[in-house]
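Several structures are given next for inspection.
Every number in this text was worked out from the coordinates using simple rules, so none of it is lab data. Keep in mind it's a predicted model, so treat the numbers as computed, not measured. Cβ atoms are built from the backbone, for glycine too; each structure is taken alone.
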Structure P
Amino acid sequence: MNFHLDLRKKAGSAALEEKVTVIARGHCRFDVEDAGTPRTILDCDKEPVRKWSEEAAMSKELSTSEKSSKPRCDFLVFAGQSRLTVVAVEMKGRSPDAREAAAQLQAGARLADQLAQSVDVDKFVALLLHQGMKHTAQLQVLGNSRVTFRGRKYLIVQKRCGTIWRQLPW
């Protein structure tokens, strides 16, 4: 069984080509070239991943408002073969809503867990990329927020747009 091949086949056009080295939303970019290969990048706004994200949200204990808002992160990056690394990526402009970003990253973690349930995940990162966050209250909310992946709570890693893979806290 080849996890990446199976996932790319299942995801169809939502799976970016393996040769893609930069992912972006608006003016925000993330360089994933250093992630190595094999890697699979899913655009969570494209079908069928968008639908999977909604189904993952419905299968969990969420409040009515969370279920109706159908949060999802922008991208999921799966890198490596025997030691899989998973990164849920949310890209925001200036002054992002911290609670919304945390909910989107949590939705990404849930979906990643479901998609990679047949493989061991060595590392997980919930990554919020932004163009600059100036509001102390939003920074405080993010500082107190955690994303749960496979029963373990992870801090949300905050970086500026333009970050490269090797700058993540490995």
Structure Q
Amino acid sequence: MTLDGNDTDGPIGDRHGDDDEPIPTYADYGSAELLEHAQGNLQALFIATADFLQERGVPVDDWVEAVGARFVRAWDTEGAWDADELMDAMLVNFRAAGAEVVSAELAADRAVATLRGFPDPAAVEQFVVDPALADRYHDIAAPIASALGLRWSWHRDGDLAHLVAERSR
């Protein structure tokens, strides 16, 4: 018998759910389920961090700028970037974090895209965080764009986030 009261034949025990079906363990999850789990954890980490910083009086603007400045270290800033290249790279990042790309129009001088589901409204509600605070993640691309000679902006319209990357004038 294990500490949780279950009989066991193995080292973990015989875990069962309400319908007496075995509860999945870490080894039972496939790539798609792990990706979904990682996306949720990433969004939760961002939302919780922004909330923590605000509670402690740390300016979220400073955090956004610092994270963006550190992220840009991983970007190739030696060559010229076009707006479509930046937007494409950012859309890969947003999709990897769980966003749905609703639309994208990519051109060298100006690229626009619309996202849904980032940050995840359910996570924002679960963490009881102001949605505007959670949205600050979108600002992290601004220092990256600046280092690449571009401008980044965005605005929220309901459940959609509209992103713009364009050449600096």
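Computed values, structure above
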{"quantity": "Test item: Rg/Rh (Cα atoms, Kirkwood Rh) calculated as 1.12, pick one of P, Q", "calculated": "Q"}
{"quantity": "Structure responsible for -9000, with helix-only ellipticity at 222 nm (-39500 (n - 2.57) for each DSSP H run of 4 or more, over all residues; to 500) calculated and labels P, Q on offer", "calculated": "P"}
{"quantity": "If distance in nm of label points 7 Å out along Cα→Cβ at positions 56 and 80 is computed and equals 4.3, the structure in P, Q", "calculated": "Q"}
{"quantity": "Comparison of P, Q - label where mean count of other Cβ atoms within 10 Å over residues 96-103 is highest", "calculated": "P"}
{"quantity": "Structures P, Q, by distance in nm of label points 7 Å out along Cα→Cβ at positions 128 and 160: label with the highest value", "calculated": "Q"}
